[in-house]
Structure 1
Amino acid sequence: MNRKSIIKRIVIGLLLAGALTGSIVCYSSQSQSNKETAPGASDRRINVVLAKAKTMDFQQALILQGNVQAVRVATVSPRMPGVLDEIFVDEGDKVVAGQTRLFQTDAMKLTKAVEIAKHQVTIAESSLRERKAFQKREQADHDQAVINLNRYKVLREKRVATAYEYDTAETKFKSTAAMLEHAKALVALAEARLKGIRSSLQIAKKDLGDSLVKAPISGYVCYRLREPGEMGAPGIPVLRIEDISTLEVSAFLPAKAYGLIHEGKTRVQVKVNGTDLGERDISYKSPTIHPKLRTFEIKCLVKNPPASVAPGAMAKVCIILRRQKGLGVPNDAIQHRGGRTVVFTVNNNQANMIPVTTGMETNGATEVASEKLKENTDVIVMGGFLVKDKSSVRVLREKK
């Protein structure tokens, strides 16, 4: 091997050694860099949002749907059977109790019945006057017979009148007395007949008055169920009237809540078509529970309702069973760890787990109890599902 070949091999060996050393240095630097930035590094923190625990009003409530209905409703039908001559109102008309005419039934026939009854009364009155005149005549004949009998009795005692004359006067006395009794009976009969006919006249007048039906309550005509010319009869509705000045909200509750509801004491929050009617007392509680449905009805009054609330609307009913004050946190703050219910607080960018006992839930907040949790304590409401006890956290903002 010559000298040039030896030098060439030495140079190549040096170059290979330098390249190997550079690769080792680069690999070591990259490994160190990756180690410093690898996941789980000690400076990694979880982003969280906080909210404060506050003393709040909590309530146990039963939320369900109910119906709005009018308290006073009248389904009006004819009092007398017959043809509906005329209907004076239509759907949507306002009516006033005792004043607004609604409809008339068979007025001509009933008017004629009144006229006939009046004519019969006139005849009966004339007959009574005749009977009374006959009674007066018989009374005069009887009075004269009494006088004659007394006269013949005196003459008979003085032996001036014969026995035949006395007997004739006595017979006349008895005859006139009988005729007088007959006349009195005829007068009594005529009076009774007149009384009966006058009663018939009163009934005919009442029937005529009943043929014209007026509004039994004030309100609005909701339904018109018959038309003129159709037959009407008692019990067959012609109109339906509802008084919308006083409404009531009705709802059916499960039987298990029966003992918790107290008429005049239990409060109800009512909303109808987005209109908040506020809190109201329960005005009615069904005295029984339906044996098949296992429900009972409650009602609350709504006097002078707003225009947006009308009978037939659906109502959202929140029945407040119990109320109390307590410390509350947003529902999102409640977490579950190891079979326990907990919340997380933050101290020096470190999460602290606090076990709590939960109570009622109201408006997105849950009642909690713990000796370690006080009012205005910050609790984690966002990011809490990633947090463990003693986790490092970064507070982004506080939830209002």
Structure 2
Amino acid sequence: MTSSYDAIVIGLGGMGSATAYQLAQRGKRVLGIEQFTSPHERGSSHGKSRIIRQAYFEHPAYVPLLQRAYELWQQIEHDTQQSLLTLTGGLMLGPPESATVAGSLHSAQQHDLPHEVWDAAEIHRRVPPLCPPPGTVALYERKAGILRPEVSIAAHLQRAAQLGADLHFQEPVLDWRTMDSGVEVTTAQGQYHAERLVITPGPWASHLLKLDLPLVVERQVLYWFQPTTGIEPFLSDRLPIYIWETEDGVQFYGFPAHDSLHDGAKIAFFRMGQVCTPDTIDRTVYDSEIAKMRHYIDIYIPTLNGILLNTATCMYTNTPDTQFVIGLHPIYPQVVIASPCSGHGFKFASVVGEILADLALSGTTLHPLDLFAPDRFQGTRG
């Protein structure tokens, strides 16, 4: 027997969990389907922390979405009484002409965001663990901070279930198809029918979207180090989140110690991983990779270069222009697709959930999506 819903959401990670919550909040009959438990550590929405910021160097068009995202993160915090977002302030560091600094300054100025610009001496004076070379500058943004991805996903799913959503875990989707009456989704456990389908597949996009999109999955490594001089200078009331673009064009980012101080401080490279698939990703972290991370730490944050406490791997799903893919399916209008990818998507999960619910229910949204149109790539086909 086929069960019927107003909407089905495939994938209950950062984006899917928020979408299920948004749809359930609007009184819709919702089914969420996840191939693993949730949250899990096999995709792109884990690792204890994600950066959130508003002076967005990637593109000024993201700023209004971020401002709405902050409101929605605070709403789900209130509704679930969970701590999801901690403001630590944030530093975007590098040469003045670097994309990290110049792009952040452009977004801040265009949208009149409060910010400060520090030179190298001021950076080190205010945040002693950071040792920038002469000529480095930083944009400081007070409203930047940390999101907790696993807790955020759990909060969205908790609230969705409380509002009546059916959530199925450890149930891989085998296929989906459109019909005159909507869509049908087939899993190993059964068949489900809905008027609309939302697919938020993470690195499984190429398998599930039925589109020829130029998506490349990239393995990333996360590191947690114990500072050599004690954890105090790295606490969240002293160390902001940071994204640092070095003179040789390498980008790395990091976090203060938070929640469990025994975990140390997290740091990682940005978009320097190996191409992989969800089935072929190598979860081993090698000595050569650790040595490369230590090399940059030793130059720029030398007191962080203590004992390596932990590592983890995750996946980015990159588009050629590094922008998201969000919109109605170019071939099947009953289907909404989202790949808010390229390594900078999680902070948007709250507002992407709102956008996908809008699209599923009415086919439109008040949020601007031109930058993310799925059909912007040549060769898109079923």
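Quick note: the coordinates plus some simple rules give every number you see, no bench work behind them. In this text the structure is predicted, and so the values were computed from the model without any measurement. Cβ atoms are built from the backbone, for glycine too; each structure is taken alone.
Before moving on, here are some points about what is shown:
- Source structure (of 1, 2) for helix-only ellipticity at 222 nm (-39500 (n - 2.57) for each DSSP H run of 4 or more, over all residues; to 500), computed value -12500: 1
- Of the structures 1, 2, the one that 23 was derived from, the read-out being relative contact order in percent (Cα under 8 Å, 6 or more apart): 2
- When volume of the Cα convex hull per residue in Å³, for residues 225-296 alone is calculated for each of 1, 2, the greatest value falls to 1.
- Read-out Cα extents along the principal axes in Å, for residues 257-312 alone, computed value 37, 24, 16, structure in 1, 2: 1
- Structure with the greatest value (metric FRET efficiency 1/(1 + (r/R0)^6) of positions 105 and 369 (r between Cβ atoms, R0 = 35 Å, to 0.05), set 1, 2): 2
- When distance in nm of label points 7 Å out along Cα→Cβ at positions 137 and 361 is calculated for each of the structures 1, 2, the largest result comes from 1.
- Label whose coordinates, when P(r) over Cα pairs in 10 Å bins from 0, in percent, for residues 97-200 alone is calculated, return 14, 23, 19, 15, 11, 8, 5, 3, 1 (choices 1, 2): 1
- Which of 1, 2 yields 0.98 [Cα Rg over 2.2 N^0.38 Å, calculated]: 2
- Among 1, 2, structure where mean count of other Cβ atoms within 10 Å over residues 161-168 as derived comes to 13.2: 1
- Entry that produces 0.45 once FRET efficiency 1/(1 + (r/R0)^6) of positions 153 and 193 (r between Cβ atoms, R0 = 25 Å, to 0.05) is calculated, selected from 1, 2: 2
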